[in-house]
1. Taking P(r) over Cα pairs in 20 Å bins from 0, in percent from the coordinates of each of P, Q, which one would give 25, 54, 20, 1?
2. Tell me which structure, out of P, Q, gives 4.6 once distance in nm of label points 7 Å out along Cα→Cβ at positions 54 and 350 is calculated.
3. Tell me which of P, Q gives -11000 when you compute helix-only ellipticity at 222 nm (-39500 (n - 2.57) for each DSSP H run of 4 or more, over all residues; to 500).
4. Out of P, Q, which has the highest value for relative contact order in percent (Cα under 8 Å, 6 or more apart)?
5. For mean count of other Cβ atoms within 10 Å over residues 70-77, find whichever of P, Q sits highest and give me its label.
6. Given a value of 143 for volume of the Cα convex hull per residue in Å³, for residues 38-205 alone, calculated from one of P, Q, which structure does it belong to?
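Read the figures in this text as sums done on the coordinates, not as results from a lab. The model shown is predicted, which means the values in this text are computed figures rather than measured ones. Cβ atoms are built from the backbone, for glycine too; each structure is taken alone.
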Structure P
Amino acid sequence: MKDYFQNIMPDSLTGALFAVEGIKDAAVILNGPTGCKFYHSAISDYQLPRELSFDPLNYPEEFYFGQPRIPCTYLDGYDYVYGSSEKLEKMLRDIEGKNHKLVAVVNSPGAALIGDDLNRFLKNEVKDTLCFSIESTGFSGEFGDGFQKAVMKILEAIPMKPRKIIPKSVNLVGISIYNKYYEGNIKEIQRLLKLCGIKVISTLCAGDDFDTIKNANQAALNVVLYPEYGLELAKWMEKEYHMPYVFCEDGVPIGFESTENFIKNICEKLGVDPFYSLEEIQKSRARSFLYLSRFNSLTGLPKGATFSIKGQGSVAYAMTNWLYSYLGMIPASIQLLGSNDKKFQEKLYSFLKKIGFEDALESSIYSKNADIVFADGNTIAQLRLKNKSFTGVEIGLPSLGYIDVTPKAMMGVKGTLMLVEQVINGLQFSQ
């Protein structure tokens, strides 16, 4: 049976919704049927909780359907014929009293065909709250497209402060609350940059509040973490605000060498000394070597163990390079999500060809056996249903449901040590 995994990947609608949901004091209204609401609301509330209660009975209001986030106009056949104006007007009057600093109305692909004038509704019904609309998110385009276009709309809507550059400061661009370990990744990158005397102004819709984003144009440099979610946004900000940007040619900063290059690149652009951050990386290298050496002396692993990856190009390239070059592991299957980023796809193919494993690229992750699989929870669950023997390491959403009380990272030195820990324990208990 063919695996249609692409059908359940997040699209541009998801990207737009999570861009607004990534602002703590903002609200997004989904103008669409209830089927478009429930997953997005659940994931948003899981990734960036705002409410103490999870009891559906605490959210009985119309439009919320027992969930605290992403109210929805629950469009039906009548609305598609006669328009959604009545429901929109009622919802906008209701949401205005909830003390949000920013409100966005986002059309589902079907609602975009109705032709309702969303801007007119906002102008007439929302008097005291900053608001904007997204008429179309791209009709099932990719997550990164919808996310970046929504962040641009947000920056256009927010009254930004006059640009006055703060020396040795950056924004972290291209990370969203839909990234599995977004909170831990941000904390880790902030920590490493702080060791160099660099301040992070904003993370642009990845857990910031309204007032923080207003200061985003004060940063001296934009740092792109996930190019798929931030490179076009960084280029747009360079044009609009004259802000230079930088991103890691090694892909996402996973692994010690990649993290070193990432920090050096930023420090070079800002003219600061990376010494203390590089010293921290060296200490972590030593700790990693200690545990890997002991494990290898007993088992001969992880060298020679096989791995599969399913993820974005920048993640897959960085992880493949690190797993092969640092741990001596062998790629079995690499499946890339999205088709827009050709750069890292080409870099990955060149790397795999150089080491003689180019067949691993785009070979089905379901047909290959691997000792460790790095993927989203759905893929790991599907592979387990096929009775495959492996260790699954989640690197993306949807999740299998493990609740991370302590923020974990995949980037930087803490992220690298976490992945080393997962590899050692995964191989140890699979023997």
Structure Q
Amino acid sequence: MRLKDLEIFTVAPPAPGWGGRYWTFVKLTTDDGITGYGECYVSTVGPTAMKAVIEDVFARHMQGENPENIELMYRRVYSSGFTQRPDPTVMGAFAGMEIACWDILGKARNRPVWALIGGRMNDRIRSYTYLYPTPDQTHADYWVSADMAAETALRMVNLGFTAVKFDPAGPYTIRGGHEPAMSDITRSVEFCKRIREAVGDRADLLFGTHGQFTTGGAIRMGQALEPYLPLWYEEPIPPDNLLEFAEVARAVRIPIATGERFSTKAEFATVLRTGGAKILQPALGRLGGIMEGRKLAAIAEVFNAEIAPHMYCGPVEWAANIHLAASIPNLLMAETIETGGSFHLALIRHTIKWEDGYILPPEAPGLGIDFDEDLARAHPYDGTRLHLEMQEAPCDYRHGNRFEGGAPSSE
């Protein structure tokens, strides 16, 4: 069995676009006709350039190889160009195809992926969601309204969620870490207060940020949130300041979570060794795939740390997250888009089930999904912008900040 053909789908989810402006899926086919699907975490280049990167990585490091040889192919990519320090674009390209290899192997053996990476440790996977507006709510107002967020939180908890995430902390900009505006701190405290009042002790609060603060600014923000006992304080400083996570962790009595923008296990190991985080949030489509996620979970065990796979992407990476989550002992929870996301679920023909706050691991071979190629082709992305983009303007200390939430801007 050898990898023979590659097909790429660049798909634009319809409005409101939860999960990003577009998603990049790959389909690998072996010389004996087995197909596997994966998802590349698109990042630093546009879709046309990303397609070229995926094609290059496949032709250079994977085509003609046995899909069982995942470690060999990973080391080729990790070391390509005399680096052993891969950029997130190349690693994202490989990660999607690595996920597709696991889909192939599961189908070849007629077993779900979780059965091939240690077996099923968790029969149900605790899930959480961001708080998203309903179609009738104005997005610009929603992202800064504690009352609207509390209303949504209660609705999600009534559905069965035992954790909800929100991000009222102000803009994330290309300028690196900044001090939060006092109004950003006030709004963040109000969100925690109102959501805690709405859900009581029925759910954990997950306070999201996106690496936007200086170390001192992160400490000020985090200390202000402590009375509401969030389960985590997510990526409070930029992901390139690995040693500074420990400074925040020592000063704030909320567990630090991070990792969605890390592309190697070495980055995670640094924050573990220094005590910078105890909750790790790998994006498998950026980290290098399922095997690297399994390795990371084993490393984390040694540090008494937990895994909470990140998901702001499409449904194939979500499926990969679920198989990893099903197989590891130190799972905390896994992210979903609400109860699965209407377009996400349509793309995989509703083959992943969410029930009363939990995701049920698929039992079908491979990833256990039924990818709808016709639906994917019917929603092509033909723009030039990136999957996600950061704000260029600096934090506004005089007039306040109204920042965009999880939905991409219109073209």
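1. Details: P: 25, 54, 20, 1; Q: 28, 61, 11, 0.
Comparing all candidates, it corresponds to P.
2. Values: P: 4.6; Q: 2.7.
Comparing all candidates, it corresponds to P.
3. On the way: P: -13500; Q: -11000.
Computing helix-only ellipticity at 222 nm (-39500 (n - 2.57) for each DSSP H run of 4 or more, over all residues; to 500) on every structure in P, Q gives -11000 only for Q.
4. Values: P: 14; Q: 24.
Comparing P, Q by relative contact order in percent (Cα under 8 Å, 6 or more apart), the maximum is at Q.
5. Values: P: 20.6; Q: 17.5.
When mean count of other Cβ atoms within 10 Å over residues 70-77 is computed for each of P, Q, structure P gives the biggest number.
6. Values: P: 143; Q: 193.
Structure P accounts for this read-out.
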